[in-house]
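See the structures that follow.
Bear in mind these aren't lab numbers, they're just calculated from the coordinates by the rules spelled out. Fair warning: this is a prediction, and the values are worked out from it, not measured in the lab. Cβ atoms are built from the backbone, for glycine too; each structure is taken alone.
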Structure P
Amino acid sequence: MRFRLVPTDDRFFALFLDGVRNVETSAVALEEMVGDLTSRKTKRDAIHELERVGDRITRDTLSRLSQSFVTPFDREDIHAICEGIDDVLDEIYHVADLLFLLEIDLAIPEMIELCEILRRAAASTVALFERFESMKGLDGLLEEIDRLESEGDRVYRRALARLFREGDPMAVLSWKDIIGTVETAVDRLEDVGNLVESVVVKHA
């Protein structure tokens, strides 16, 4: 057993978990907003506040990183995971803001599907980070996140095909940005999962 004169700062795992739990809360809030687009401003503002909570967690994590002598794994990976989680929150808020600014009254079916996929991927990411410190039992969760990302791609392409087929230029322009941003949020969750997988491989 190796002995360290300076103990490893393991608080990063808890901060990551706080971050992804906030992502899941945001994804649930977006799914609820899409299900009922009345009071759009109030719902958008609530998601914006969750994005600000995420910003505070990011600042706390990066501040801790700059002050820690011994980290549980590479500093570059800690920084990348932290920024990756923050990117997901930014995308979720971007979706909510677009729904508000474009005055969307009713979501297309594929938007509802994508928000459900996002919420499920966020829940799987929380479960992933609950096990991250032990670095055990992650394979099934990583596979699930990857599967959901692929499902999100299929729903996105199906939505675009239908919108172009129906030939409403304004609907195409509006929904292309909105559903594209939801799909990007799911992609960002997969990116975070890939970073976790990379850390585990390095420490195997």
Structure Q
Amino acid sequence: MREWLDAGLLAVPVAVNISSLEFRSEQFSEGVQAALKSARLDPRYLELELTETVLMRNAESTAYALKELKAIGVRLAVDDFGTGYSSLSYLTRFPIDSLKLDQSFIQDIVTGSDDAIVVSAVISMGKGLRHRVIAEGIETLEQLAFLQANGCDEGQGYYFSRPISAQQFASLLEMQCQQLIVNNGVIPFHHDTGVRRP
């Protein structure tokens, strides 16, 4: 991220998956701060992804740790949302920014399955709680169209891009900068980054 910013490329947040072991470390918050300082990176460009299982393990200490991280200024996301604990109380108790809807719900949303109802409800709930909702595992135009029609904020998946290296992603960001100049600062919908607004 620091290299991309120094090269004058578009600033996009980088999401990092955090394991239970990392999150429970007493030095985790300090380590995040040190990494941001070392990279001279604004904390808003870092999003930490935690699963429901990690979040719900000792909820009281989790709430404290999340508040510490929010005080630093990083973003917090629930990864694989819908596959862990059934209690939704943590959505109002924890300072979460984003819900990443698990790809298992996306696979059959256009075939008339109950997953479409669940996805629509999660999007509505997330927006009501002022969380960004990100659909994982989008592979088809039909899935994307359903998510757009239901107000999903963002999506990721093979429909947009297979996993790519940091260097390849930098090339995509460079193309975006060129398009911004051509389009007077307006990002066209069809940009091909791995995570984007549908």
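Mean count of other Cβ atoms within 10 Å over residues 107-114 computed as 19.5: which structure among P, Q? Label of the source structure: P.
Structures P, Q were compared on Cα Rg over 2.2 N^0.38 Å, and the highest value belongs to P. Assuming 15 is relative contact order in percent (Cα under 8 Å, 6 or more apart) as calculated from a single structure, say which of P, Q it is. For relative contact order in percent (Cα under 8 Å, 6 or more apart), the value 15 is produced by structure Q.
From P, Q, which structure was distance in nm of label points 7 Å out along Cα→Cβ at positions 147 and 171 = 2.4 calculated on? Derived from the structure labelled Q.
Each of the structures P, Q was assessed by FRET efficiency 1/(1 + (r/R0)^6) of positions 115 and 139 (r between Cβ atoms, R0 = 30 Å, to 0.05); the largest value belongs to Q.
Ranked by distance in nm of label points 7 Å out along Cα→Cβ at positions 75 and 99, structures P, Q are topped by P, which has the highest value.
Assign the value 4.4, calculated as distance in nm of label points 7 Å out along Cα→Cβ at positions 11 and 163, to the correct structure from P, Q. It traces back to P. For the set P, Q, ranking by distance in nm of label points 7 Å out along Cα→Cβ at positions 35 and 83 places P highest.
Given a computed value of -12500 for helix-only ellipticity at 222 nm (-39500 (n - 2.57) for each DSSP H run of 4 or more, over all residues; to 500), which structure among P, Q does it belong to? For helix-only ellipticity at 222 nm (-39500 (n - 2.57) for each DSSP H run of 4 or more, over all residues; to 500), the value -12500 is produced by structure Q.
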